[in-house]
Structure P
Amino acid sequence: MPTLIRRTSAEVRVDASTVDLTGESLVTEFEADWTATGLVDADPDGDGARILCGQEIGAIVVTAELWDDAPPLTADGWQDVAEVSVAWQSAFMDFGTTDSGEDPAKRVELPDPGDYRLRVHGHNRDDGDPREDGDPVEGYLIQVWPAPRNKPVTVKSTSETATLWRKR
């Protein structure tokens, strides 16, 4: 049975409609292709991934979990769920986006560099841009575990944001 090793959650500032998941360089430079999942894409050269948000600039909540194996799949309560593989070259995954990378609440320490699977869940992706006070907070759950490389998989896709990008 899979075991949750670590869990962290933080408010993250979105810039340019994405949350960058980075390694040691704190930068991931690739042009994401959202047509496969409408939610997440991995850097083909490794050590990075991007999550596509519904708002261009604003605050969202990101929760990241490290598992020792594939966690149980739960899509209830989420608009979109997708998986991608990433070849991490660092021993951590940072999701601070525009921060300096020094906030431990915005980082997941990995056991070692290597191949990992990311399952990203997103909700409240279609609730306005920009968000007004009282609007639902956009949120993401990132689950990561060691796994061999595999093709992207869309588990669930119900948001207008995902539908728009998958049609391109």
Structure Q
Amino acid sequence: MTVTGTASMTINEMREFANFSAAEQRYIKRSLDIGLGRQDAFKLWARNEGENAAIRSQYIAYQELKTLQEIIPHDATIHGIEAFIGKLVRVAVFDLSQDKISCFSAFRFLYERLLGADVRPWLPSAFCAASALPQIRPESRKQLLQSLSEAAATAPGWSDREPAFYPEYIEAAEAA
């Protein structure tokens, strides 16, 4: 792929991120810091004790990410699906229950970066399963499930291109 093509895709990813709400953007950046081990999330993101507790819980929930990356099923057989989907739904329900992610697009954006391009085929089913669980408030359940487009739910294939844009904490933006 040409440099121009890569730059164009990166700009598209940046545009997509810019369309998310401020709360979604903040949560995605914080989640990437925790999940990818980029920064000390307590120092960067905790504004009060409630956020300290939420970050602590997220660190615990995200301990599954390394295992999930290693067990992503890569073939059309059902071997390994139970272990993978069970763990993925458990982490996804944690994120969705925080009431910071309000649509499939933001969920997909986050998880493509946490787990890589190979997770794409599994995201619609994990999102639906997590969204429908009783840990999610009924009003949020409806909004989340309605955000999954028919095209995303029935996609005949998925890109194997890894994400290029990983949003990060920017002091001036976060202080505002």
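Values for this structure:
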quantity: Which of P, Q leads on relative contact order in percent (Cα under 8 Å, 6 or more apart), largest value; calculated: P
quantity: Parent structure of the calculated result 1.4, given that distance in nm of label points 7 Å out along Cα→Cβ at positions 27 and 139 is the read-out and P, Q the choices; calculated: Q
quantity: When distance in nm of label points 7 Å out along Cα→Cβ at positions 11 and 51 is computed for each of P, Q, the largest belongs to; calculated: Q
quantity: Of the structures P, Q, the one that 22, 18, 16 was derived from, the read-out being semi-axes √(5λ) of the Cα gyration tensor in Å; calculated: P
quantity: Winner on distance in nm of label points 7 Å out along Cα→Cβ at positions 35 and 147 once structures P, Q are ranked, highest first; calculated: P
quantity: For mean count of other Cβ atoms within 10 Å over residues 59-66 computed as 19.2, the structure of P, Q it came from; calculated: P
quantity: Origin of the value -1000, where helix-only ellipticity at 222 nm (-39500 (n - 2.57) for each DSSP H run of 4 or more, over all residues; to 500) was derived from one of P, Q; calculated: P
quantity: Computed 2.5 for distance in nm of label points 7 Å out along Cα→Cβ at positions 43 and 67 - originating structure among P, Q; calculated: P
quantity: Ranking P, Q by distance in nm of label points 7 Å out along Cα→Cβ at positions 91 and 155, the structure that comes out highest; calculated: P
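No lab work stands behind these numbers, since they all come straight from the coordinates. In this text the structure is predicted, and so the values were computed from the model without any measurement. Cβ atoms are built from the backbone, for glycine too; each structure is taken alone.
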